[in-house]
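Each in structure tokens, the structures are laid out below.
Nothing in this text is a laboratory measurement; each read-out follows from the coordinates by a stated rule. These numbers come from a predicted model, not from an experiment. Cβ atoms are built from the backbone, for glycine too; each structure is taken alone.
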Structure P
Amino acid sequence: MSHNSDDLQIADTGNRTRRWIVYVIGIYILTLGVSLMVRAGIGISPQSSLTRTMTLVYPPLTQGTYNFILEMIMLFLTYLVLPKDFSLKSFASLIPAFVAAACLDFNLYLTSIIQIDIYYVRVALLVFADMALAFGLFLMIRANLILMPVDMFVDTVFKRTGWKWGNIKTVFDCSLLAIAAGIGLLFLGKVTFIREGTIINAILVGQFIKLYFFLFKKIQVWKVSASPKNADPVAEPGQQTLAH
């Protein structure tokens, strides 16, 4: 699920069972971050803003359910963009999407007791939520398994057009925000869940992921340098050094 050389350097290519465990843990931590972001109450990410808005438009369905519906729509759009690359294996992306939906609803339930009125505490909670969300994404990238349909769609547009992946993701996120705002105005008479926290999220998540990449690489370098294989060989008895 890598998009650039940095991702490829981080990606784990070892035991598949271990990678799936890391992947599921990443999904859980990511959805915990989304849930905390919602509880901060000062704005959420583009995808969450759309699915959260829908819970106000039609409350019987949960945000996790709307999230899964969005993933299915994105899978269909992926097929429309590049049909020749679409196969039955593409439907496997709905498995982690379903897990994410279930984890999201579970974490929203767990965090429902959080009620914060002090603004700077809300900001602090949002920053912590972004840290968690980014760490979840980092673990999923590290696991190097399957893309979820939303990311698969962006990746497919990238393959189809050759445009920069980051630019496509930005346009995609802005489109989700516009749809969320439009639905909010149409059905609720106001824009909901799109606030200053949405901008903070857009800035911080990417920076936190870069930080985790940096720290991971530093730890790997430290492990290699500390390995006995890289220790200076001990001179055998009778050998003398020529350096002074």
Structure Q
Amino acid sequence: MGIVSSKAQGVQGTSAIIYGLPGTGKTTIAAKIPGNTLLIALDPGFSVLEKEEKEVDVFAIKPDMSDLAEAMEEAKGAKYQNVGFDSLTEFEQLLMNFYSNKSKTEMMQQGDYLKCYQKLFQYAQLLRNIQFENKNVFVTALEVDAVMKQSDNSMKSLTIPYLKAKQYQIIKQIMGYFDIIGRTTWGKTEETQGKVFINMRASEQYPLKDRKWNRAYCTPEDLFNNNKGEK
């Protein structure tokens, strides 16, 4: 990419992981954000986009993921300003299916788990790196409440992106690749009831962040700009 000024605007896009409960609007972010969007869909729930006004190009990944590399190349094309990956949770499950099917015992071995998480890290980095093509990237995940062991061996209750590994250091490293870690939630006032917002305010329970614009929340439409919207 070469040398650019740290003050330069628009030299790269923004990357985000958005997690939350089922039905809280994670997938439909693809139809809310401005610009042409490609959704790489590992989860069959992308049918919810049929109800949205905006048309979104969907690359539905086969269960054996044999076309995933093709989808990643498509994401780099000039046509798209935004790329979505739906979802990290389903990706982990498909990887586990793949490695258990290859195993002679049809069960995941320790080496298979290592390969699985190496692939997770690899694709998390590949997705993050798409932003250096001046594109915005969002990755979705379900959420889970878990008691996680910290680096100082203490235990902490967290609501985090759902990976079956439930190893906080793995999840923390993946989250560290992205500019924004947000959680979908519903509006709390009478005027915003039924509307989806993305919470980015960190707390003891929620390891959220917006290191680009330092926002506490935004609407799905404003995920990739510096607006908030009314909550």
Read-out helix-only ellipticity at 222 nm (-39500 (n - 2.57) for each DSSP H run of 4 or more, over all residues; to 500), computed value -23500, structure in P, Q: P
Using the calculated result 2.8 for distance in nm of label points 7 Å out along Cα→Cβ at positions 14 and 142, pick out the matching structure from P, Q. Q
Among the shown structures P, Q, from which was the value 20.6 of mean count of other Cβ atoms within 10 Å over residues 62-69 calculated? P
Starting from the value 35: which structure in P, Q was relative contact order in percent (Cα under 8 Å, 6 or more apart) calculated from? P
Computed 1.8 for distance in nm of label points 7 Å out along Cα→Cβ at positions 46 and 134 - originating structure among P, Q: P
I have 8, 32, 37, 19, 4, 0 for P(r) over Cα pairs in 10 Å bins from 0, in percent, calculated from one of the structures P, Q. Which structure is it? Q
By the measure distance in nm of label points 7 Å out along Cα→Cβ at positions 30 and 174, tell me the structure among P, Q with the highest figure. P
